[in-house]
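Following this line, the structures themselves.
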Structure 1
């Protein structure tokens, strides 16, 4: 399958995403510049982490207006799988492809360390290779990863099973101890109503090989390969 990894000015995990998908998974991956207007016919799209446009105004606030985002919107509207990682998640929120917003971390400090997240829903393209309740150890690196939504929006997210990943401790228990940024309901990642667009703050592409301290992130990226293979088999 073919991945398109969108590169914005200030992206710093685009090469990591390319390496994880092409060199680790053995799939095809291409870097797509934010000023392009065509994604190049991918099977899946990744908006990587970093500091798009220097995070001026707000994280993702300028990147949402990049020419490529119209193509990302069309791809998502057709049911194409889109993954936003860290800054990519923030861009998806600003672009309205996912509900809610990001604010400064609870401690007002940039946080960079490994965390644990629990797989809440395995029925998205980016969790299909995971078990319900599976605990993944993934790295984070952000200053504005504190997910926020209104009480009504949170109730809707939970009712529609749109919370895909939740911060926990090593034993899988959600709580302040395992929540690195203060996100409401300990939310680490969500999906849209159609379940094809997923955003998460932890970096699965930086945890795809044991030498990096964890290979748990590989399951997130392998999930979309599995999901698309299952779709092809179903139609066949």
Structure 2
């Protein structure tokens, strides 16, 4: 039985087609649950049908695309259950990665992450526009990627990356930063980074849990939890 030989050029084309497809997902040019043909994917991504056909098994294995008999290819459907599952997986991966990062990350890498966040904070203090939001989003997502990638485990990094694509397929206004959500997001990241700089794994884990809980509530369209009521001096005393 002969084996099909693929050239390095074909592998590069397949990877580029995959990157183009996932970018369209995150930019919402393909809606969750939408049916699409191979020809439509070729037109959308700008790649040949051969590259599209070769990337489809990978997309199916990652759960981003499903082949439905007699109907075609369907983009992964998102619902509240999927959102909760995606955030649950994210917390499992990131908490384990953060514990390792706190213990082993070099000071220079931690200082670099702190500096990026501080630059965003200073820029936001002068006004939050589209450019500031784009840079803040890069720093936000980049921090989580750095922490996970520091595990130096390709399998875990791949799972984290695909899960991030799923979450970014959700309603953009819920999962991306806005003028309203940027200040609390900066504050949440600051808590995590301050704990990392102290090498305090417990405080870092608590900060990450609070940060992910806020992001999950936004993705599900749940109102933020109100701050705890503060009793006045004449209230709440036990005499």
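Derivation of every value follows stated rules applied to the coordinates shown; laboratory data play no part. Being a predicted model, the structure only gives us computed values, none of them experimental. Cβ atoms are built from the backbone, for glycine too; each structure is taken alone.
So the values come out like this:
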item: Structure responsible for 113, with volume of the Cα convex hull per residue in Å³ calculated and labels 1, 2 on offer; result: 1
item: Structure responsible for 15.5, with mean count of other Cβ atoms within 10 Å over residues 57-64 calculated and labels 1, 2 on offer; result: 2
item: Of the structures 1, 2, the one that -6000 was derived from, the read-out being helix-only ellipticity at 222 nm (-39500 (n - 2.57) for each DSSP H run of 4 or more, over all residues; to 500); result: 1
